[in-house]
Structure I
Amino acid sequence: MIPADVYKEFVRTGSDWADKHAAAEVLEGALKTLKAQLTLDAKAEHQCSMSEATEWALVSDRYVSALNAAADARREANRARVRYDATKALFEAQRTAEASERAAMRAAT
């Protein structure tokens, strides 16, 4: 286990997770704004109540598409987090194995 390689892998997987998490946050945050805009558009177009306009907004193709994009981005962020956590777990397992090997060598002498 080379510390510089471990560091590089932590940075790579951590940065990937951070980037994907940020992208998911942006898309999820934009859903509220889009829903509000689509609700106002539906209210004007259909001359209906706000609750009816909200229903129109929620079933619109634009909202469903944005919701799916946000879900896909969150899924990718979660997968990136799994890769980052797996990198940490591998490092800890390697460190434990090396420590056990050193202890066995000391006991053998």
Structure II
Amino acid sequence: MSVKVKELKEDTVVDIKVNKAFYLMVKGLSYYIFKNLPKETIEEDIKAVMSKKYNELETELQQHFYTTTLLLAEIERQAIANNMFDEKEILEPGDEGYVEPTQD
């Protein structure tokens, strides 16, 4: 028995609205995937993600990192184009007024 499924048409581009919370979730996911790339191949993995197409990547982790990187890049591209970033200064250790962060 066959099953019917829906998928986007080949030439479809979907515009989605993304809030800061979702952006931070995707950023967290991307970092999680990055942390799980094998330490011994991390340089090669990053180079592969930056230079190869999705279907040329060798591992699922590379593909997942590629996907989240593209999503973050598009969110940030649109945010820059629409002046949606706030710029703030972050003090570093040794700077006057620096306070050590806490987990409160």
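Read-outs throughout are calculated quantities, based only on the coordinates presented, and are distinct from any laboratory measurement. As the structure is a computational prediction, the values presented were derived from the model and not from experiment. Cβ atoms are built from the backbone, for glycine too; each structure is taken alone.
To which of I, II does the computed value 38 (relative contact order in percent (Cα under 8 Å, 6 or more apart)) belong?
Attributed to the structure labelled I.
Given a computed value of 3.7 for distance in nm of label points 7 Å out along Cα→Cβ at positions 21 and 45, which structure among I, II does it belong to?
I
Between structures I, II, where is mean count of other Cβ atoms within 10 Å over residues 5-12 highest?
I
Have a look at I, II and say which one yields 2.8 for distance in nm of label points 7 Å out along Cα→Cβ at positions 77 and 93, as calculated.
The read-out was computed on structure I.
Out of I, II, which has the highest value for distance in nm of label points 7 Å out along Cα→Cβ at positions 29 and 61?
The maximum falls on structure I.
If log10 I(q)/I(0) by the Debye sum over Cα atoms at q = 0.15, 0.16, 0.20, 0.22 Å⁻¹ computes to -0.75, -0.79, -0.96, -1.05, which of I, II did it come from?
I
Can you say which of I, II returns -34000 when helix-only ellipticity at 222 nm (-39500 (n - 2.57) for each DSSP H run of 4 or more, over all residues; to 500) is computed? Each step should come with its number before you reach the end.
On the way: I: -34000; II: -15500.
Matching structure: I.
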